[in-house]
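Next up: some structures, all given as structure tokens.
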Structure P
Amino acid sequence: MRPNSVIAMFLRSYCSVRPRLETRLFIAALTLFITNAPIRASDVDSEHLFGFTEGADIGKAGEREAETETIGRFGKSAGSYAAVTQNDSLKVVPFDNFRVSANAALAYFQISGVPDLEDRQLATLLGFSLEARYMLMDRHHGPFGLTLIAEPRWGRVDATSGDTLTSYGGTFTIVADKELIDNRLFGALNALFDAQATRLPIPGNWGHDSRIGISSAVSARVTPTLFLGGEVRYLRAYDGLGLDVFSGQALFAGPTFYLQITRGMALSGAWNAQIAGRTAGGGSLDLTHFERQQAKLRFNVNF
């Protein structure tokens, strides 16, 4: 399939998902801009191009990177809900095709009048995690980029309610990306599995849950330093570590951006809205396991 055909299919699909005027204008602008701005593939680090969706690049051997990432989740079925997480990371590439990082997460909750959640206003340490990335295929030397990500974590606060507890979990992600149009348009596809065991306040009681998800995204260079794009993400929640009992699902979509401030320093982000979903009991959205809106802002610098 030719690159132009791939783009046309994506644009038709994205417009049908969000048939609002602003989405149509965004797609029209994206289509216009991708016809310009030549760039060599070696100049683009794809990791942060796609918002919540990850790119396959991990950097070169010997590189180090500091990153701060803020994720906001807003809106439940009723009341006022806001949960903001700040993840601070230090990343090191000890040798080609492999990267490790250590991460600390802080959280802020402002919850009022949300069914099944206690009202609270709280800032606290959320937990810690480690991450390992291994690049199986480099898109510069193969048909596409392919990277595996494993991220075990420990938490001391529930990420939705802010309740104090102890949790052990991890996420495994398969990341693929590709230049759909040489030097102009990039695409990515992610598949993830997440599982978590939570020690509840009642002695001897544990809770178990898991999730799977898939996302796709495109990003186009519109100026020498700016990329704009869009992504679609589908997530399913389950009770049990092994996807035992279906709990809910959500479909998110929204725009993304990536700005290269200077060489080795960048700002990127995304905004997603839940446009479809349901819980195991039905409904048009799943606002129990997910939120109405999610946003991300990330700053990273190599040193």
Structure Q
Amino acid sequence: MRALAFVARNGRHALVAGLVAGVLLPGVASALAGWIAPLVAVSLFLAVLRIGPEGLRASRRDAGRLAARAVLLQSALPLAALGLLTALDLAGHPLGLGLVVMLAAAPVTASPHLAVMIGADPGPALRQVVAGTALLPLTVLPVFAMLPGFGDAGGVGRAVGGLLLLIAGAGGAALALRATRVVQPTPATLTAIDALAALTLGLVVVGIMAAVGPALRADPAPVAAALAVAFAANAALQVGGAALARRLGAGPAAPALGLVAGNRNLALFLGVLPVDVAGALMLFIGCYQIPMYLTPVLMRRILNLRTG
């Protein structure tokens, strides 16, 4: 238990270690890349196991707010960004395209664990992950419709269906353990879950970084540009999302809502994009993981500031 408590307290450092290992150990990163999907399932299972059924419940009013946030974050924002980038003649640039795809994505499934690491309530984050993923087939259609030849909406629907099955399977198993009291939310149990979640996310980070290390060694300039855009977009979305949530009366849920605004599941789209588009976006997608998984280190104090 002492070892688990140490890992739980230092979970954000495990993410940093994963980022560094993913860049410096390309062989290990490539080996773990094939395990990302099952590791994400384990991460989701642990998130639901920690929160339990109480954390997932939402009133009718809350359900409307969840849907409204999903439409705003995953449809209105990318369409606005696409309009601006088109006016600047940057919509076809890989970084511009990457920004639009990022904004169209649902919150990353690791959001509840990231919320725990910044000291925020993970419940609002998990509920927004579920709502955003469920509504993704609808919210993404107008975005992809504005990008001719970008992808197949039916393929996106199939990918989202697979993710929904993952959520139902992993979440259902966790809820069953909580409902049957096989797992009870004692302090020791929660510490163990937090430690396992940190280790799982650390391994996920290593695998996701498989494309960044080789690109950095081949030509650092494009990597630096992609990182600058990724950090700027991620920070602006998280800070702006948290400030707006506070202004609209979200209260203690504001840090978690800011977190999900900036941390998106870009990897979901890789299986349904045209090969040339997916190849062009790989560097940005890899670089965007860095500010996402540095969130517990860089954004903890900022997101918990009371603004507005």
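Nothing in this text is a laboratory measurement; each read-out follows from the coordinates by a stated rule. Everything quoted here is computed from the prediction, not taken from an experiment. Cβ atoms are built from the backbone, for glycine too; each structure is taken alone.
Using FRET efficiency 1/(1 + (r/R0)^6) of positions 63 and 183 (r between Cβ atoms, R0 = 30 Å, to 0.05) as the calculated read-out, with 0.65 as its value, let me know the right label among P, Q. Considering all the candidates, the number was obtained from Q.
I have -24500 for helix-only ellipticity at 222 nm (-39500 (n - 2.57) for each DSSP H run of 4 or more, over all residues; to 500), calculated from one of the structures P, Q. Which structure is it? Among P, Q, the structure yielding -24500 for helix-only ellipticity at 222 nm (-39500 (n - 2.57) for each DSSP H run of 4 or more, over all residues; to 500) is Q. Ranked by relative contact order in percent (Cα under 8 Å, 6 or more apart), structures P, Q are topped by Q, which has the highest value. Given a computed value of 59 for percent of Cα pairs over 22 Å apart, for residues 119-230 alone, which structure among P, Q does it belong to? The value was obtained from structure Q.
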